[in-house]
1. Please compute mean count of other Cβ atoms within 10 Å over residues 29-36 for structures P, Q and give me the label with the greatest value.
2. Which structure, out of P, Q, was percent of Cα pairs over 34 Å apart derived from, given a value of 29?
3. If relative contact order in percent (Cα under 8 Å, 6 or more apart) computes to 15, which of P, Q did it come from?
4. Comparing Rg/Rh (Cα atoms, Kirkwood Rh), for residues 85-204 alone across P, Q, which structure shows the greatest value?
5. If you work out FRET efficiency 1/(1 + (r/R0)^6) of positions 21 and 133 (r between Cβ atoms, R0 = 30 Å, to 0.05) for P, Q, which one comes out largest?
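A short reminder: the numbers here are calculations on the coordinates, not readings from a lab. Predicted model only: the values in this text are computed from it and were never measured. Cβ atoms are built from the backbone, for glycine too; each structure is taken alone.
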Structure P
Amino acid sequence: MNKRCVAVLGWQDKPTDAVEEYCQYLSGALAVHGLRLELIRMRWPEIGWSRALQDLRKETRDARNTWFLLQYTALAWSRRGFPLRVLSVIRALKKNGARCAVVFHDAGPYLGNRLVDKVRRTVQLHTMRKATRLADLTILTVPKERLLWVPKDLRSVTFIPVGANLPFPEEAWHLKNKNDNDMLTVAVFSITVSSGALGGEAVRRVAAAMHYASEKMGPLRLAVLGRNSEIGGKLLQGMLAGSQVEVVIHGLLGAEEVVRKLGASDVLLFASGPISSRRGSAIAGIACGLPVVACAGSETAPPITEAGVELLAEDSKNEYGPALVRVLSDDDYRASLRARSRQAQQQDFSWTAIAAQYAAALREAGED
């Protein structure tokens, strides 16, 4: 008989909710370990916090010894990123005898220099630290050593990287080779787009990198897919007009089609900030066996660094182009990066590996 666990989600992100998808894939993988993961969503944006907490208490009335996995992002529990009420959720769960783990998809507080940013950051830090004290288990998606806010004396804490929200990404490893005369393809998956000039730093980095690489290597294809791809892709088409880069905009695709598009690419360019073990769009490239070009940051650590990543120094704004050329111009080097990504997927980022870590962590915390 499967042991019941429940993933608790807050405000639903649109148009896609990566945390909900994460829980769905995790649910399938945990079944092998005798754990039945259900999903519930607290509808506080629709019915208010008082009613949402009442409903939660009813659902957990007979939940003694059941594990509840609360999924934390600041915006899931507050429209403006002040998530203090998530502490009430943890208390409500534990009051009825349930076991509570907090899964930190946000690895740290939000940045910003305005007064409201500083106040929000203070509230988030307080909330995150208090949540670790209230919970029976803390699950981090970035190694503890990389997070300054985590209490040093915290017990029952484990690091589990996120996986790619894709079904059987390993199928991309076995796609047929492209024709010899086909253009090399650089994939950009779920690019960050801002309302600032030219769509933000990520869009500018991609455009500059593709300009540089095409000048060195000749015609290239840029495949833009996933979240923000239609907006970002159109910006990139304008910025790369007249160059030797063909920009193909795929938009939001089904997960199976994402695997096919990534599998047909030669490298993933990740320019939406530093890479880390919580950046699912970068891990999607690794899961599909691609080399990944990305820069390092404060959260960058194994197992990401052991995958097939052409890793740039932190804030290497002008080095994405040369890195692309290094990967695309050397078939043997590109093959070695592919092999490293495949190995990392099998050992660390597959849902099989992630579920095994969850099962072990829940079992160990339950014995305390």
Structure Q
Amino acid sequence: MNIKYRCIECNRESPPDFFRLKCEESDYSCFDIFYEKKEHLSEIHLPVGSEDVIKLGEGNTPCISLKDNFPKINDLICKLEYFSPTSSFKDRGSSILISAAKKNGVLEFAEDSSGNAGASMSAYASHAGIKAHIFAPEITPSSKTDQIKMFGAELHKIPGPRQNSTEAVKKFCKETAIPYVSHNYNPFFIEGMKSFAYEIYEEYGELVSDIVIPVGNGSLTVGAFKGFNELKVAGKIKKIPKLHCVQVKGFSPISNKSNNIDWEFDTSSSTLAGGIAVSDPPRINQVIQCVIESEASAIVVDEEDILNWHKKIAKLGILSEITSAAVFAGVESLINMNKINEESVVLVPVTGSGLKDLSNVMI
């Protein structure tokens, strides 16, 4: 496989090294994967051979239209990512990341997560015969932590905000020499996310004009951009859909930096949208670049609006996790801002199942 690493900040190229998470030349920035030879442009580029990919049935998630409920736009398409094996979109990335881990001889690893990625990586690691240590916030819903334990991973609950879990896992890996296989830093995870873009193209061609994504660390935004860009380079599409970023008030570093607004994390901030409760995303500049190059917007929505939409879409038969409802609040805001209009065909990923969040929901 002819791949190289490229630093997302300084663009310095280097040979791929699965265990190297940051570029020492550019303030320890993350890497991206690029392909030296681009034959077979009709197929998705993956950094592991098809014979090495560990699959549990991820991808090819169904889509439904809520056009009648959003009369001010042409159409609203929901891509139901909660039909994935562990009930979240993270399975796309876990498939490729754990496949690469196994190919590189990993027998045990540690990872930090707000819940969904931890459950997903635990499942794929278990299938691959790899032991996983998952560090997650103490406030993570039991439905998510129970998943992690059920798949056989060792769960480490960490008090305080989400960032504390990242600091704890780094310390653990340094002390134990167990590799840190981070879905936020490791570029192999991003490559798995590209399938999201390919599926949209296969089903809708160039019909979709806007995609509204709930953003914490931004793996889906970056993966979608890379996938659509590959399709554009291959001549399959002329334009990348606008990739709008939606964050929740109190956890909005990407949206605020994108809009040149000074922002500092308040440690007292809290949200039930745990999947986007991220204060220090390592790929912040890469996510912002995806928003800029797709001519999209990065916006912040209120917790109250997210919770209201969570109830509204449940009445339509869509039981999403609270994080996923942020995109519907985002669509409403984008309509009010005239960023999307009656000509727009909007797609939103419903990123996780509401069954993971029921303990946080008032019924």
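1. On the way: P: 15.5; Q: 18.8.
Of structures P, Q, the maximum of mean count of other Cβ atoms within 10 Å over residues 29-36 occurs in Q.
2. Values: P: 29; Q: 19.
Attributed to the structure labelled P.
3. On the way: P: 15; Q: 18.
Answer for the origin of the read-out: P.
4. Numbers: P: 1.12; Q: 0.98.
Structure P comes out on top.
5. Numbers: P: 0.55; Q: 1.00.
For this comparison of FRET efficiency 1/(1 + (r/R0)^6) of positions 21 and 133 (r between Cβ atoms, R0 = 30 Å, to 0.05), the top structure is Q.
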